[in-house]
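Each in structure tokens, the structures are laid out below.
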Structure 1
Amino acid sequence: MQTLKPRSRIWRELEEGVLEMAGNGIENAQRNQFAVFIPYIAVRARLLYRGAGRAPATVAELLQQHPRLGIVRSFKHGEPYDSAVDTLRQQGYVVEARDMDQLFEWLQLGRIQAAITHPMIYQYYLPRLQPNTIQIMDLASNEPTLKVGVIVSRKLFSAAQIDGWRTLLQGMRDDGTLLQIYSHHVGADNARAALLHVSPSE
């Protein structure tokens with residue numbers, strides 16, 4: 001059964017051993033203590049800008065312009081975005097949404113002037129907005145992509161069971177199932193780019 005929960009609650013329940021697994025997430029040292037990540041796509045976040053004038057082209061410009069920036073609570077975006085978010089949060093310019101639906105609702109209503117997310121997500125939401133009003137900027141073009149993986153609880157799955165999930169996802173990648181699924185949602189080019197440099201068996 002699939003259940004939609006706020007991202008912050010997902011991480012808490014995974015750590016407590018209440019939740020068995022989640023569909024996607026980015027690993028870090030803290031999360032690795034209670035979960036295993038089986039990578040299957042690679043992404044690079046973008047800045048979506050709907051403010052007045054020209055969008056920031058660099059992180060320095062983002063910090064200088066300090067638009068009201070929306071993110072989803074507990075999301076990681078990779079550098080240099082995460083450091084910029086920390087700085088803007090300390091200055092009071094960051095608003096945290098409970099989920100992506102709320103984030104894009106705020107962007108549409110003008111409650112925020114900018115948001116950070118990646119193509120696999122914003123390609124789904126942009127048709128609901130006025131795409132010609134959104135400037136999409138890549139502020140991390142010199143940074144490696146982030147691997148996104150299925151999240152499996154260390155407390156509730158054995159090593160053998162985790163290996164079974166790796167094998168299953170690798171098979172879905174090899175036989176084209178993952179490509180077909182993501183092509184349906186974000187287009188074939190975006191799907192191929194996301195799947196190109198990552199393998200569940202890594």
Structure 2
Amino acid sequence: MTLIKNIQEYIRSLYQEHKDSTAKHLYYHNYTHTLGVVKVVDDLNKHSDLTKEEKEASLIAAWFHDIGYLFDYQIHEDKGIELLKGYASTKSIIPDKLLALAISGIDGTRMGRKATTEIEQILADADMAYGFVNNFNETGNALRKEWKYQLNKEYTDQEWDQLQYNFLNHIHFYTAYAQEHFKPKVKAYLEIYKEKLR
């Protein structure tokens with residue numbers, strides 16, 4: 001089994017292990033989201049200048065980028081990095097350079113952080129694009145439900161629509177592929193939410 005397949009199985013097993021506890025209330029940041037982000041990373045990798053090693057690191061980062069939500073909702077990236085380091089030290093199959101690149105990729109998904117390396121940019125774009133690859137309204141509603149449970153945040157429909165509009169208005173994609181394929185979807189949803197808010 002390849003390294004990526006082993007990691008996929010490890011991540012799947014963690015979600016399975018916690019399906020009756022913390023994973024039960026991850027309506028957005030769940031295994032399906034992770035699979036979607038991995039797929040978008042794979043697509044972005046095909047249109048990048050990354051080396052084979054960097055592409056592998058970006059896929060490792062994609063698998064670990066949100067697993068921390070199972071353990072600490074507020075600092076999930078740090079927890080994901082901790083789990084990745086633990087996995088790497090236990091399995092002894094991830095060279096240090098590959099590990100450092102994967103950690104950089106996870107860091108690229110932190111909200112409000114400017115992604116600087118191509119790996120960080122690919123991870124940031126993939127994490128953001130996941131909501132547009134599928135139905136933005138459905139993924140948004142899943143996040144709304146998750147925030148209600150995890151953060152005790154409730155929104156009226158109008159408040160949520162305004163929040164979604166503001167979010168869409170501030171999305172920035174780094175890679176040319178994401179700008180070409182996802183930015184038009186963002187613009188279309190912006191128009192929908194602009195109409196809803198009138």
Structure 3
Amino acid sequence: MKISKKEIENYTWNQNIYAALMSGNIVKINFQDKEKSIKEIQKVVSICDNELIDRFLKSSNWRAKLIAACLIGFKNERHYTEQIGENLLNNCGGITGYCYALARFADEKSIYYLTEYLNKYLVFDSFPNEGFQYWVFRALRWTDKINNTIISENYLGENGLWTKFVDFEFPSRPNDKDFKLGNYKQWGNLELNDKKFESIMNFYKDNFEVKF
């Protein structure tokens with residue numbers, strides 16, 4: 001289906017689409033206009049083809065890349081794995097979308113990109129540089145659940161990259177003794193984050209993923 005440049009822009013800047021898909025926000029109970037967002041995302045899925053995905057991916061706008069990544073996951077377009085995996089490793093915008101798609105695929109190549117990201121961005125010299133590591137780790141732990149593997153456990157324990165990252169104690173700040181990332185839920189509560197990611201995966205499966 002031929003879609004105009006103007007329509008691409010309209011989809012890209014449509015908050016009912018990108019804001020809903022950003023970090024899986026649509027799953028939240030208090031997300032505004034949830035039903036409207038579901039219908040608008042379903043519409044994009046219904047008209048989506050590889051040409052549309054390619055045009056979203058080529059955009060410099062992170063919103064378009066996010067939408068593209070989610071569409072790749074929704075439609076099970078696994079031939080994009082390398083492209084979105086490289087985008088992930090290069091920290092291109094739309095990372096939570098890449099995490100979803102790679103987690104849905106949960107195959108060897110997808111897991112390679114998730115672990116490569118963690119191996120690259122959990123390493124630090126002086127201080128941890130926080131970014132989307134917790135999202136990537138959620139996705140990796142989901143693939144462990146799906147595949148009955150324990151790859152994510154390599155990042156835990158005393159010498160694990162994840163543990164070193166979240167347990168690093170920053171120099172004391174006023175009224176913030178022993179500050180470390182692990183004090184915050186998105187970094188320190190793995191069980192809670194597993195449940196959040198599972199709710200996103202299940203919601204996407206029930207509402208957006210194309211059945212084959």
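Since every read-out is calculated from the coordinates, none of them should be taken as a lab result. Keep in mind that what you see is a predicted model, and the values were worked out from it rather than measured. Cβ atoms are built from the backbone, for glycine too; each structure is taken alone.
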Open item on the list: When distance in nm of label points 7 Å out along Cα→Cβ at positions 50 and 122 is compared over structures 1, 2, 3, which one is greatest?
Closed with: 3
Task: distance in nm of label points 7 Å out along Cα→Cβ at positions 26 and 186 from the coordinates reads 2.0; which among 1, 2, 3 - done: 3
Open item on the list: As an exercise: semi-axes √(5λ) of the Cα gyration tensor in Å, for residues 34-81 alone, calculated from one structure in 1, 2, 3, equals 23, 11, 7. Which structure is it?
Closed with: 2
Open item on the list: Comparing distance in nm of label points 7 Å out along Cα→Cβ at positions 18 and 106 across 1, 2, 3, which structure shows the greatest value?
Closed with: 3
Open item on the list: Given 3, 11, 20, 18, 15, 13, 8, 6, 4, 2 as the derived value for P(r) over Cα pairs in 5 Å bins from 0, in percent, for residues 90-161 alone, which of the supplied structures 1, 2, 3 does it correspond to?
Closed with: 1
Task: Origin of the derived value -18500 (helix-only ellipticity at 222 nm (-39500 (n - 2.57) for each DSSP H run of 4 or more, over all residues; to 500); candidates 1, 2, 3) - done: 3
Open item on the list: On relative contact order in percent (Cα under 8 Å, 6 or more apart), which of the structures labelled 1, 2, 3 is highest?
Closed with: 1
